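Down below are the structures I want you to see.
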Structure I
Amino acid sequence: MMKGFEKMGKTIKKVLRIFAYSAILIIVSIILFGVYYEAEKRLLDRKHLNYRTNFEWTWWDEYHRIQKRYDESEKRTILRNVDLENQTEIMMNLSDDYGVQVTVSFFIDCTPGTFIKTTKKWWDGTPKKLTCKKIQINKVPYTYLTISFSFIYSNKFIPVDIKGNLDGFKYDVGSLTNWKLDELKKEITLLRAQPKK
C-alpha cells in the first residue's frame, strides 16, 4: 500500500511539474507577444508620424490616426491623416473665418507644374483639378498630385463624411467629428485676443 502512495505521489509531482512548466511557458509567451505587439505598434506609429514630412508630428487623436503640428508662421494647428497603403495624405486646418481647408495629396510619379482636369465637378460646374507638385523631404525629391478645397464649418452643418473618387484617385477624410475641429475653432478665437484698454 505504501508503494502505491509513493507511486501516486511521484505521478502527482510529475503532473505538477509539467503544469508549472506549461504555466511558465504560457506566461513567457504572453509577455513576448506583448513586447512584439508593442514594438510593432511603435514602428507603425513612427511610420505614420514620419511619413513624407520635414516636420515633427504628434498624435491629435491616435485612435482615429489623426496627427497635429503647430505652424508658427500661420499661428495655428494643422492636422493630418496618412494612408500608408495608398500613399495618401490629408491635411486640414481652419481659416480665420472658421472655414475648413482641406488638402489631399497622392504621392505618385507625375510631372511637376502640370495638372489634370478630372471628370468630377465642383458645385459651380468647374472641373476638379489635380495639380502635380514637387517637394524635398530629407534631401529626397518626391512628386505628388494634390487637390485643395474648403467649406464653412459650423455646428449646424457638419458633413457626415467627406470622400471622393477623382477618376481613380480616392480619398476619405472620414467624419469631421473625429477631427475635433471645435478645439481648432477655440485656437482661432484666441488669436483675436486684444489688450485691454
Structure II
Amino acid sequence: MLNKAERALTHKLCEQAYSDDHPDLFRFGGVEVIIHPVPSEQKCYIVFRGSRGWPDWRRNFRFRSKRTDFGKVHGGYWKEASQYYKDILAVIPDSYQLIWGGHSRGGMAQLFAALVHSEIGMKRFKGGICFGNPKIFKGDLKRIPKFENCINKSDFVTRTPFWGGWKHYGKISQKNIKVKGSEHPIHVYSRWL
C-alpha cells in the first residue's frame, strides 16, 4: 500500500488533472494523464483524469463486459487502457517505480492500465489508489495487492451500475460523507488522507 505522503500527492495530482494547463498533462487519444516523475525517489505518479463531459459520460454507461485474465471487466475502458498504456510507459524511465491513481472515470482507467501492465511484470508496481470510481468488474477477480479503492457510500457514481453483479476492485476503504451539493468531486475524497 502507499504511504501517507504518496496517497496525498496522488490525491493532489487527481485534483490538478482537471486543469488543462498542467505541465505534466499528456493526452493519449481520449485518455488524459498526469505523468509526474520524482527523480530523487526514483518513482513516477501516473494519474488519470475523470470524466469531462457528455462523450465521457456516454462511454461510462456502456457497460458491455469483456472477459480477461482478471475476470469480466468494463469493455470500453479495458480497450482504452490496453491501447494506451504502452505509450504512457514509454515516457517514464525503466528504473522508476510506478504509482497509479485516478478519480471517477480516471480511477477506472488507471486500474485497467495498471492491471494490463501487471501482466508484464509487477517489479515496477509500487501501488495504486483511486477515488470515487464506479464498479467495473464482474465475478471472481484475480486480486493484485497494493490497490486502495476509496468509496464514498453517499456518492452516486460509486454505486453504479446497480445491476448485473458489478463490483469494486482492491482494498475497499469506505466512508459515508455527505456534503452540500455533490458527494462526487475529488475534493470530497481528501478525507481519506
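helix-only ellipticity at 222 nm (-39500 (n - 2.57) for each DSSP H run of 4 or more, over all residues; to 500) computed as -8500: which structure among I, II? Attributed to the structure labelled II.
Highest-scoring entry among I, II, by distance in nm of label points 7 Å out along Cα→Cβ at positions 98 and 162, is II. Here relative contact order in percent (Cα under 8 Å, 6 or more apart) was calculated and came to 14; which of the structures I, II was it taken from? Only structure I yields this read-out.
Ranked by FRET efficiency 1/(1 + (r/R0)^6) of positions 10 and 130 (r between Cβ atoms, R0 = 25 Å, to 0.05), which of I, II sits at the highest value?
II
Taking Cα Rg over 2.2 N^0.38 Å as the criterion, the highest value among I, II goes to I.
Taken together, the values in this text are just the output of simple stated rules run on the coordinates, not laboratory data. All of these numbers come straight from a predicted model, not from anything done at the bench. Cβ atoms are built from the backbone, for glycine too; each structure is taken alone.
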